[in-house]
1. Which structure, out of P, Q, was helix-only ellipticity at 222 nm (-39500 (n - 2.57) for each DSSP H run of 4 or more, over all residues; to 500) calculated from, if the result is -25500?
2. Of structures P, Q, which gives 10.0 when mean count of other Cβ atoms within 10 Å over residues 16-23 is computed from the coordinates?
3. Given that Cα Rg over 2.2 N^0.38 Å, derived from a single structure, equals 1.20, which label among P, Q identifies that structure?
4. Rank structures P, Q by mean count of other Cβ atoms within 10 Å over residues 72-79 and report only the one at the top, that is, the highest.
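Please treat every number below as a calculation from the coordinates, not as lab data. Model, not experiment: these values are computed from the prediction. Cβ atoms are built from the backbone, for glycine too; each structure is taken alone.
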Structure P
Amino acid sequence: MEHLDELRTRLIISVLALVGATMFMFVFTGTFLEILLVPSGGIKPIFLKPTEMFVTYFKVAFIGGAALAMPVIVYNLIRFVVPGLKPNEKKYLYLVVPVTTVLFLAGLAFGYFVLLPFALRYLLTFGGDIATAQISIGEYISFVSTLLIWMGAAFELPIIIVFLTKVKIVNHKQLRSYWKYAFMGSFIAAAVITPTPDPINQAMVAIPLYLLYEIGVLFARVV
């Protein structure tokens, strides 16, 4: 019962941190919207429903609040889990948290600076001689945020590989022999992540994913 009480306390603290951070981020939502519009090349979106702009504001504020509150959430998660771990497991936990954070931020940066400009330029100009692109702000933010989150998650591949190695599901020799499947799988994953059918954007995502696989194999050999 004491463990359940602690879980409830940790959840309450995390939720309060998320709510407070979301309310705080409302002040900077306009700035974040302008930042998210930069990869579009200067288009001015429209909104088609009276509530669309407000909902979009709230969505951006919530995403920013979640990012701001994430240290508090991760800290409470660690404090809840640590008592049940062995000393060597605690060491890996304290190492995994910063590494996963850095990898996720690297995926966001790659998606924002590299992938989004090319993808949006292709999508917003495709068929421009037939129709004029007028994208709604809600659809644009949903598209951008989904793509960035997918890229952030994809960059966690080395951590996943190391975890599978630690639980002895695979080893580095097996992973090395699977390189052909990993290469093909990188292009399949890139086809799912990228919203455009052209091979350039697909290769821009697939090649970094395969390099992340190779980095994961290297880490697997170390551990």
Structure Q
Amino acid sequence: MSRHPVIAEVTARIVERSAGSRTAYLQRIRAAAAEGPARGALGCANLAHGFAACGPDEKLHLRANERRNVAIVSAYNDMLSAHQPYGRYPEQLKIFAREVGATAQVAGGVPAMCDGVTQGQPGMDLSLFSRDVIAFGTAVALSHGMFDGAALLGICDKIVPGLMIAALSFGHLPTIFIPAGPMTTGLPNGEQARIRQLYAEGKLGRSELLEAESASYHGPGTCTFYGTANTTR
């Protein structure tokens, strides 16, 4: 399938305009990849700090630098439905890593906010700022030089871009993004819209509206409507 000529033209302009910075970035990434796992160059005290909290087997493997070590960065919290399932992911990922001959460490956590909760409130002003905080937090987690790759746990339209910005900065590390899955079907969108309209007309009270909203957003997982939380999965 051929690209639309406008898309091709815009792409060509971006390629030309970014040539200098992109070349510098690629050189930095190639240099980092060529050096191998950074923990191999860590001083003994640094490396000992890096695996001090690990179990005996993990310490042995990290000390010998004989297995791949995966950084887990999580946006877990149990206030937001989309991120609540991540609470059990780290232990599962560690088990899987051991099964395939690797190790995994939780390298850090980042905040996750939802403008579905803060919409119309002062907290919504922090929405886009949170993306930069997430990028910085992820970069801090990956900066220790202990890792061969990363598993990033986060979903929604501020969290995934923030994780992505940091992942690109550490582009020599293979990275996987892991969504926590959708919320099961609740009150149909059409019925939700009907009840909202009745409330707007003064024909229903707050308790009826809240009951409908609770039936729509009713459990763990990303939003039941096709919003940005789902398009960044």
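1. Details: P: -25500; Q: -14500.
Computing helix-only ellipticity at 222 nm (-39500 (n - 2.57) for each DSSP H run of 4 or more, over all residues; to 500) on every structure in P, Q gives -25500 only for P.
2. Traced to structure Q.
3. Working: P: 1.20; Q: 1.26.
Label of the originating structure: P.
4. Working: P: 15.9; Q: 19.5.
Biggest value here belongs to Q.
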